[in-house]
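A.B. asks: In the part that follows, the structures are each spelled out as structure tokens.
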Structure 1
Amino acid sequence: MGKTEIRPFGWRDKLGYAMGDMGCGFSFQLVSTFMQLFYLQYIGIKATDYAAIILISKAFDAVNDVVIGNLVDTKRLGKKSKYMPWIIAGALILVVFNVMLFAPITSFPYAAKYAWCLIAYCLWSIAYTMVNVPYGSLHSVITSDPQERVSLSTFRSIGAALPAIVIMVILPPIVYNKVKNPVTGIEEEFLKGETLLPVALVMSIVAFATLWGTTKLVKERVQREEAGENKTGLNAFFSAFKSFFTNRAMMGATIASVASVALFNSTMALNNMVFQYFFVDTSKVGIAMVGSYAPMIVFMALLGKLTSKFGKKKVIVTCMLIGAISGVISLFVPMTADMSGMLLYIVCLMGLNVGNAVFQISVWAIVADCIEVSYRKTGKSEEGSLYALYSFFRKLAQGIGQAVVSIGLVAIGFVEGENAVQAADFGDKVKNLYFIVLAAGSLIAFLSMAFIYNIGKKEEDELAKKPVTNVAE
């Protein structure tokens, strides 16, 4: 029986792939935005203990990610697809552990709270990896065309942005409560931790529905022939490890991603605290989304043309430098805790987010290119394992980012616990801490993409000239 023709790459693939990151985002964004606040302000975990929990759980991910990546490469759960059954199985398990993570365990002894947080976060990480590794690996087999990969990456960014907007705009009025500070007499906003359990349940159900949509809309087109037998166990780990760390482009992209995730994506708790303690109005925290996403919206429309003309590397490097310079300037801009101050704060965030927005839109196309380069160099079909290693460093970056935030909060005098009273100048300090963290992220990403990442416009054109053959199922 002959091969049947597969439909051409098109809007169904773009929409389906966007829905996948939307599903991942409803879980990831909730955890990255509110988990730290939940355990510090509501459950009562000490900031230094929380930092240790995050670092321990990310060390656990070193094993978890590689094991699941190899399983995705070598163990098919279904006959038709290498990736889709893994996505569905992981999405079901993610519902359970997403809810577990936000259980209101305030009556537990302190040691039990610590253990619960650590275990729940490790289990959540396993479930999230089961979804995210096959979903991320899917990018490189939907199409082999570099510009079509950019469009997929753009739509993935759109999918990632929607949960963030929902969480930053809709949730604050639900999860915060105003209480008068007994020292200053000023109304401050405190987290209503008990509301996060039902929120987590709803978000988890929506996440499963959108991930299911991905499996129905996206088509796998690229088949890679394995040069030699698939390796398993330790052999697979060392093979993927060698491929990953001898791929200079992958190293550059990974270091830039670590900076982006650790010092941008994983520090949204600081943005919440700026509105909680500096502007004293979390109902307007969604306004900050303008600063975070306005550059992304602009570049979503322009990025395809810019990267086609100049290449992804040159565009990212230029914009990251703009972000780093903007961050330094923001530290010296006088800002008041009123509406005019909020507008100035947004302007500063817009400058800071220029580079990160461009990187976040194009990073998945970059990773797909790096995997393509690895395959052409080694002849090994290691998409799952390579993406798992990349994913591990991104998740390690989440831990680093939350640890940086926790240590930074200790340094500026943050007081843990429900309804805890902060010093009068805490709001100004947390605002400056946020600007410093974002500027550092831009600078590190700029240096990595400028001096380590080595797939420029010329190399992208070569990938386009010699694509892997698309096949029908």
Structure 2
Amino acid sequence: MKVSALDRRSEVQALPAALPALEWTTDRERLALLSRDFAWFSPILKAELEGKAADISVRPRHAAELQQVVGECARRRIPLTLRGAATGNYGQCTPVQGGVLVDMGGLDRIAWQRGGVVRAEAGIRLAELERRLRAEHSLELRCMPSTFRVATLGGLFAGGFGGVGSITWGPIAAPGNVLGAAALTVEPEPQVVELRGADALALHHNWGTTGIVLELELALAPAQQWLEMAVVFGGGDGAGFDAALDFGNALALAPGVPKRNVAVLADPVPGFLRARPQWEPVFPPDCSAALLVVGAPAEAVVTDLAARFGGRVTHRADSIEAQRRNSTLMEMCWNHSTLYALKADPGRTYLQCSFAAGEHLAQVRAVHARYGRSGRGEAGAAAGGGMAPEVLMHVEFIRNLDGALICTALPLVRYRGEARLAEIIEGYRALGVRVNNPHLRHVEDGRFGGTLPPASAAAKRRLDPLNLLNPGKLRTWPLPQ
């Protein structure tokens, strides 16, 4: 059944009267804010999504209220878009065709914790979830993004990849990390569907377009005392970055050192982190750096290993205390590094890359040699001393889905238009590097390479048969049976 724009507007306007007990928002400025995430990292997505916003938003306080909203929208054929904390980068909470934006932040309860497993609602913030797990059970999350302070569990699952912790546990989709999920069907009488294992992962990284996640069941890790360390490496002609890369790889491989994060930033990226005065002595000019979160008992081992590669420790802090002081290195790595860089240099954007196990160091060096050594550095360029590198390298060491050590990267690219960006992407791919293009607005593109996986398509048919979950974010729908 097709609904005209006029009829849909009328149906949307009727929602608050139909469900008067819920928290509705109709203020246009507020709706514009709620309908945005960090898609502005991409100048392409920023332009494509300009002006798109929800017609109305609602914040359910519990699952029963969410069911009421979903059922009413299904009966009226009104699009639904889910929002966590809007820390994603793909415009996944931007309603392409308007409709209702559902703020999931009210669904923030822990259902239960048993042994090394927790089940919690999708709207719970990751920092709060980990705080309670540590305090009450001496457990912690296996992986979380650098935006953990505000990001929600459902947002990480629906739009994220992994992050802090992936050096040990792999990305969130690695077998054994997500054990199950409860999903809500989008139909006039919504039903709760329990999904286990691979069936639950069919909803992963689909931006909330294939199903509504109510709860997630996660395997946990024993809580540890984590130490945050910054190690800097000097040297011209890329020598500092080469040393930092070798050190990061050696640390990532060290079996006796507990690790939560190992990141390597090529000069001049550490300079972007100096915006806050407290970090100026940590990242001196003209340095590459490694950002580490390691087990506190391994401090001496890490310090000795850094010295072997010519590195110098410039910062150390207990991770919990650093979080309390709002000065944690966990909020300096992953896409937080991108955020700092783009604020300092709005002319840049980014890519998402992964390198092949066993070839990762050679591949990183190959792309860095081709695109990252074309000038005297950012600071020199700013002073008139030469052209800055076109691509600045930021590497994160992780375990892949099979458990092998690899690098992922979030390179910072000087944006010179779509054509040149496409040339760089093809140049990376020609060197055997996988690029998940973050500048594409459709779920199928980028990470999935153009086609929605069969399991995700089957989940869409089962959970959203009316195609009401942010229609337009899937490039083709309905798919052939």
Structure 3
Amino acid sequence: MKKTISLLFIVALFLSACGANEPATEAVETTATPSEGTHSTPEPTPATGSQLEVDEEALNGLEITVWMPWYGLEASLFGTFVKEFNASNPWGIEVTAESQVNFANLYETTNASFATPNRPDMVIALPEHAQGWYDEGLVTDLTDYVDDPMYGLDSEDIPFAFWNQDLSANARVAVPAQRTAMVLLWNETWADELGFGTVPVSTDDFKQQACRAHTSMRTDDIAENDALGGWLVNTEPMTAYSWMLAFGGGVLEEGNYRFLAPKNVDTFKYLRELSEDNCAWQGASNPITSFAEREALFITADLGDLPDVSRAFASAGNRDKWSVMPFPNNGNGIIAVYGSSYVVLNSSEEEQLASWLFIKWLLEKEQDARWVEATHLFPLRSSTLELLGDYERTYPQWKQAVDLIPQGEMQPPLGSWRTVKIMLGDGFAHMYRVNVASGQVAAILAQMESTARDLSK
């Protein structure tokens, strides 16, 4: 069915659709290499019988192809994992990995492969990609593999917001590969100088601190910084979504997209009032540098950015203490979790099992810990923290983010989220670009809702 997209967003949507709001998995420069002795050998299967009815001998020498979205450090580490698995797995499975450079290209290339005999056996894609493919009957439901007495996986060690993102009703369309979140960074030392001894836990607290930071800039002797201070606006889709959740809103109601809702109006009105009161500002060429140079009391960042923030403070000679905080909601705060997932495409029973066994090995805490050290994202397993003591001490703000996992919320489990989230970011950015008045934000949300429903048809 042809979709009608409202004129307000159509230009921005097509400009952004090639890759906006993909998880921040670009490799961070590092000299770290996997520690010796940290990799694991897949354990032989226990004596309990499998319910999958696949002869183990059929796995010997079986080749499976995996398409990944990464390049650089992540692609290199994944290639190392492939070599280790091939050399040590007791079934004789041979994995081949191919990079598709980024998530957008992987999605398009995978779609094109479905009509050919050269489709991969497994892809590492976004959950919304997996949801869409599952709706088309192209993805293997992994429920029986997870629950199998011989080959299954104990998921109790994986946090709820990570594990349940890949469910479609009662079907498991994927399992987590990486998880991250947008978080707020707060300059604790500067806040203390402004008279605030605790992290803001409510939106009123957040506004009070942001406004006082701006006032301190406006009343000093430097005219050039009079517009700075407070929160440095970030218009990424997951930032908008996180603020909406913090206000008790969201984008779904009874399974349908709903943007024009009272709590969402409160969200956008609050954020626009921050700007109208000069307690939030825009235009920084590098938000991390602005944060390190005390131009903003708060910025928004992805977990993968945290080492860059530490380096920026060191480069600026700034010894301020800074912290990770959730989006305030008058309680414990919230973070919106996102990231990539392992997706098994429909093939033979033997190939599907081989893909699953590789996934299960990748999810072991030894491999999980090495992913964390390379990407700086969340550990997928709670037990992985046992192997990351040195990492926690090196990156204490990362541990602060990890402690927020229980406050994690999921994205909509819909294939249409692939385009709707782009529209959300475009609409949010448009609101700031044209300086929509706080009293008129309902019109933006109404336009978003109409566009989202068109995109989801």
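Where a number appears in this text, it was derived from the coordinates with a stated rule and is not lab data. Everything numeric here is computed off the predicted structure, so don't read it as measured data. Cβ atoms are built from the backbone, for glycine too; each structure is taken alone.
A.B. asks: A value of 3.4 was computed for distance in nm of label points 7 Å out along Cα→Cβ at positions 96 and 448; which of 1, 2, 3 is the source structure?
C.D. replies: 1
A.B. asks: The value 25 for relative contact order in percent (Cα under 8 Å, 6 or more apart) was derived from one model only; which of 1, 2, 3 is it?
C.D. replies: 3
A.B. asks: On mean count of other Cβ atoms within 10 Å over residues 312-319, which of the structures labelled 1, 2, 3 is highest?
C.D. replies: Largest value of mean count of other Cβ atoms within 10 Å over residues 312-319: 1.
A.B. asks: May I pose another question? Any idea which of 1, 2, 3 comes out highest on FRET efficiency 1/(1 + (r/R0)^6) of positions 128 and 416 (r between Cβ atoms, R0 = 30 Å, to 0.05)?
C.D. replies: 3
A.B. asks: A value of -12500 was computed for helix-only ellipticity at 222 nm (-39500 (n - 2.57) for each DSSP H run of 4 or more, over all residues; to 500); which of 1, 2, 3 is the source structure?
C.D. replies: 3
A.B. asks: Going by Rg/Rh (Cα atoms, Kirkwood Rh), for residues 392-439 alone, which of structures 1, 2, 3 comes out largest?
C.D. replies: If we compare Rg/Rh (Cα atoms, Kirkwood Rh), for residues 392-439 alone over 1, 2, 3, the biggest value is for 3.
A.B. asks: Tell me which structure, out of 1, 2, 3, gives 0.50 once FRET efficiency 1/(1 + (r/R0)^6) of positions 88 and 400 (r between Cβ atoms, R0 = 35 Å, to 0.05) is calculated. Walk me through the numbers on the way to the answer.
C.D. replies: Numbers: 1: 0.70; 2: 0.95; 3: 0.50.
Comparing all candidates, it corresponds to 3.
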